[in-house]
Structure I
């Protein structure tokens, strides 16, 4: 078994922004993303805004440079005006080549 060291970007954001963030992550070099409905409570309490669809958790396994580009994009475009939090974790994955961008 061989493990590959990569980064895991986790973003919890208003569901209305999911498609924009996923598209930008792919543009920045992510080979894929996973997202799911997310519920929770934080410094501002629990979010009960069902009109805009609640929150989504987006997870992206990628190389460090791609992770930094995604986090920079998210922080510059969404932190100020949206319910959004993001963090970076070190991960070790099997089949690591699947997470590397193919250069033309």
Structure II
């Protein structure tokens, strides 16, 4: 298995904020899939950067994204990610929101 973990965050990409979710996702994947090849990178919340990140990992079996949680006009993660999704799983997003509120 080859997986990519992409953190989409303006602040983390500039080094102003420590990316904690990307390393945590990588750890969970390595525990669940011993021997898996996991690559990780951080990009700003910009359409071109997100597209380039997805394209650079198109050979991965799965791509996991984290970040992009804002709702300002420049927070385009949902729209950029949607282009690369094979299937929408809205229940998963709802579960993640509930857990984050806890």
Structure III
């Protein structure tokens, strides 16, 4: 059942209860760090190059990268942004999993 909310201005909108609040992912430093990682790679690898991945081998590569970067982050390695690389690889793995699932 839809619940409408009347705002102080008089505008009436549907309630946001139970809806995903995408702005919450902006809290903390990770969104900017992940965006920087992608932006730094774009000039040499191309924007959204990672989205060409589509099969089990690509999925395994993302999983290996996530595991490796997570271990490097746990160790405290600071030679690159390993935390952002974990997020990149997790996102890539989930993207490929979804592509594989859609193909059936």
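Just so it is clear, none of the values below were taken in a lab; they were calculated from the coordinates. All values derive from a computational prediction rather than experimental measurement. Cβ atoms are built from the backbone, for glycine too; each structure is taken alone.
helix-only ellipticity at 222 nm (-39500 (n - 2.57) for each DSSP H run of 4 or more, over all residues; to 500) was computed and gave -19000; which structure, I, II, III, did it come from? Answer by label: III. When mean count of other Cβ atoms within 10 Å over residues 14-21 is calculated for each of I, II, III, the greatest value falls to I.
Given that Cα Rg over 2.2 N^0.38 Å, derived from a single structure, equals 1.05, which label among I, II, III identifies that structure? It traces back to II.
State the single structure among I, II, III that was used to calculate relative contact order in percent (Cα under 8 Å, 6 or more apart), giving 24. Corresponding structure: III.
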